[in-house]
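The data blocks that follow each hold one structure.
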Structure 1
Amino acid sequence: MQYSSENMNTPINWLTLESVSDSLYWLLPELLLTTLILLLTILIISPVKSDKWQKGLVFFGIGPYVLVNGYFSYVLGETQIQNLFNADMLIVNAQAAKWKILLGLSMLVVLLFPLPLTVKRPRGEYFLLLTGVLLGASLLVIANHFMMVLISLEMISLTSYLLTGLARTRYSAEAAVKYFLFGAAATAVMVYGVSWLYGITGHVSLSGSELAMLENNFYPDWVPFLVVTLISSGILFKVAVAPWHIWVPDVYEQTPTPVVAMFSVIPKLAGFAFLIKWITWLQWPVEEVAVLAVLTMSVGNFAALRQVNVKRMMGYSSIAHSGFLMMALLFPGDASVLFFYAAVYIFMNLGAFLLINYYERMYRIQLIKEYDGFFRISPLFGIYLVVFMVALTGLPPTAGFTAKLFLFSGVLAQFQESGSALLMFTFVFGIINAVVSFAYYVRIPYGMIFRDMHSSVNIFKKYSVLENFLCLFLVLAVLLLFFKPEWLMGWINNSSFAF
């Protein structure tokens, strides 16, 4: 075969042994999770069928993942590692490492949730699928190319569909099918949008100037709008932003509670970590973000008022908090408020689901009215639940109040700087939604304390030491971050959260 001098002089990005080893070093957290998945698979097919072995392997496997990300967040500082494998598909920096720390800690808490009786043995696939979700979420946080985004989202989605049907009942299977159909449609729409982006610009990376090519006057005005809407649909579906939220209530109601707790934090926060890059690259005006934030929190809060099933109510609560997280994207160039709100949301939401899991597992409670009078039976857990519900509402003395204070103060400062009437509208509607949320969050604590028990169950059933310890840890975190928010905010500000 003949080679012309022109071909010989063409620069080629060869992969060298040094570039591969350097790239693998910065992907060590993801490699740890991949190794963990392989070890779990071997353990599942081996004669050893003990849940304790499988759970212990996952727990002590995710621990190093958190530690490595903690080390990366310390050593990277303002440095950004982008040219992994001589490509721009992934970006590793201190901000991404801190997001992954949140994801890893959330998964460690979820792993400590006692499994409900509806999750039948063998349970090895449960831990395997949870690890798969974490790996997909971790890759999504560092993704900088839509090929990697699609792979990450599908890793999260496919494992989530299987986890939804884990109980193997008629209703869980129905919820899994609904989730799969909605998710497949959202993915198809997103892939179609990415194909448009590639057809117009020839690239699907978030590092280049494809946005300018997309907005070229050669194309009609509706083309950029169509492409952005199609691609955004897949991302907004995963973080449950209205009107892409329709899958949440049914899935939350019929899925095992530990899985629901995981759904409420890990895919959502990984999606928001990527959404920062997407909004920054698009240079979205704050007006569009504000409209989505107001719509999402209003749909979530007002729909939650009508719910009688506690997990369905928490599903709409999750939608509402997606709206508040969208509000945190209104601050151009700074994601520290978003990160603070996300961290606090993990503590208070996982704490609430831990107690919901306890009452569902021990007393078969599913409806809000069935919590009436339970404070007399288990006052300690009743106090814990009051704290978490107050925190989710955003009232003092909890970190939920601090998170909303930072959020609303930032929106008000943005209004004073820009004078945008829509920002003031968003601020007012955010306050109204915070007040509305009190009406449904308080229903459970009020019924537990002031109403008589409807159920014939009046015997205290012991909770495990682990459940008590977890609840105490989460309650202390929610309370201490109210009095000492600088502990978390100081750690956040150690590296710039500019975007």
Structure 2
Amino acid sequence: MSSPRLWDARLHAFIGRLPTTPADRWLRRLSTYANHGRLWLVIGVLLGIRKGPLRRGVIRGLGSMAVSSALVNVVLKRIFGRVRPDLENLQTHRRLRREPGSLSFPSGHSSSAAAFVTGVAMESPLAGAALAPVAFGVGYSRVHVGVHYPGDVVAGLAVGGAVAVATQHWWRVRPKQAARVRTALDAPALPEGEGLVVAVNPRSGPDDYDPAEDIRRLLPRAEVLELTPESGVDELLGEAARSGRAKALGVAGGDGSVAAAAAVALEHGLPLAVIAAGTLNHFARDVGLETPQDTANAVVAGQAVRVDVAEVNGTPFLNTASIGAYLEMVRRRDRLSGRMGKWLALTVAAAQVLRRQAPVQLVVNGRPLSVWIVFIGNCLYTPRGLSPAWRPRLEDGLLDVQYLRADLTFGRTRAVLATLLGISEHARSYGHFEAEEVTVVSRSGLKQVAFDGEMGEKATEFRFRKRAELTVYCCRTG
């Protein structure tokens, strides 16, 4: 027997000779409850009730667990072929009712535990730290009940953790720090929100949440106006700005509402307070405004930043614009991601949309292109590929142009497979460049541009460029 295996066997024997304690029964139960990942499935259901980091962590953890379990049981155990420890001398009360008959190295229970907990920890470090002792407990319990050597457990933990970390290739973890911005010195401090006029979209965000009530509580002297079918964001805020009663404008709603408010703020040279009250809140999250309290603190303190604003044919947008199937693909992805995770949801959405989509013939900055999708971002997005998620900077002065080519053989299949394998940015069907201005001419007749989740006018020519910077209330600098 080689030296590592000898010491592994000796440590297993030492643990087997430990005196009887009340922990024996609980460790045996823990080992049994973890069979086939049942323990982690139950924990996943409990943690995934609410949207946000915990649900994303559960999706990442369960997906990692499925992959690591297949890798361990189908591949690695057969390669290493290590048999289970001899249970002849194990104390009877420790033994499982049904002893496993599979090979021993590495431990599948340990692999699943590490994969799930690491996946959760990547999205929610606090939840991961709370679950880590349970994962180590599952691993140790397999040695305690005699069915694995300690080395099996260590290897299983390493495999599961590595698989979870590798999911970054397909589904990047959003960084905790906000995008880089410039400091603004022209935003007035508004005690209790005095002089702030806020337009609230009551149809955005969760059905059980009323942003107007939250704003009145946090900023009791602000003027809160709710959108109606007759009065949109531009009408409500435009009238307030023209009347002179607004020292600053505010908006509570989704990215479309925020973009409309930004247009009014730019027109009248006023700072903008963005209250994260939509479903996705892409702009608010990128700038570092996670909650209404963040915005209220900045308004009261008079702290603000300056960010880039882009425009298409004179209409400003803050996040992205697109021509082709991108908007529908994102909508389908967002509907599916709660059930299957963002990466797999994007693959399914791409397959569904591209199956019916006709190629679009465009000339982009003088370059003829046959494409499925053209994506134009306000500042450079990351990760590259079909699912750009966030921006490291909001003041780089650039437009991010990404597109899927349709002029290749099996173009649809290539695009879907590249998305599935997480290599779209390296595939021949994917193209990208950065520019300060972009002109898109359609050779396929009138086309409609989508920006910040809203639909724009149909046209045959679109001019994208950077507009003046926007001052946004935010409690941070640079």
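Bear in mind these aren't lab numbers, they're just calculated from the coordinates by the rules spelled out. Nothing here was measured: the structure is a model prediction, and the numbers come from that model. Cβ atoms are built from the backbone, for glycine too; each structure is taken alone.
Of the structures labelled 1, 2, which one yields -13000 when helix-only ellipticity at 222 nm (-39500 (n - 2.57) for each DSSP H run of 4 or more, over all residues; to 500) is computed from its coordinates? The partial results should precede the final answer.
Numbers: 1: -24000; 2: -13000.
Derived from 2, not from the others.
Of structures 1, 2, which gives 0.9 when distance in nm of label points 7 Å out along Cα→Cβ at positions 259 and 283 is computed from the coordinates?
2
To which of 1, 2 does the computed value 23.6 (Kirkwood radius over Cα pairs in Å) belong?
Numbers: 1: 23.6; 2: 25.2.
Answer for the origin of the read-out: 1.
Given 1.8 as the derived value for distance in nm of label points 7 Å out along Cα→Cβ at positions 99 and 163, which of the supplied structures 1, 2 does it correspond to?
Details: 1: 1.8; 2: 2.6.
Going label by label, the one that fits is 1.
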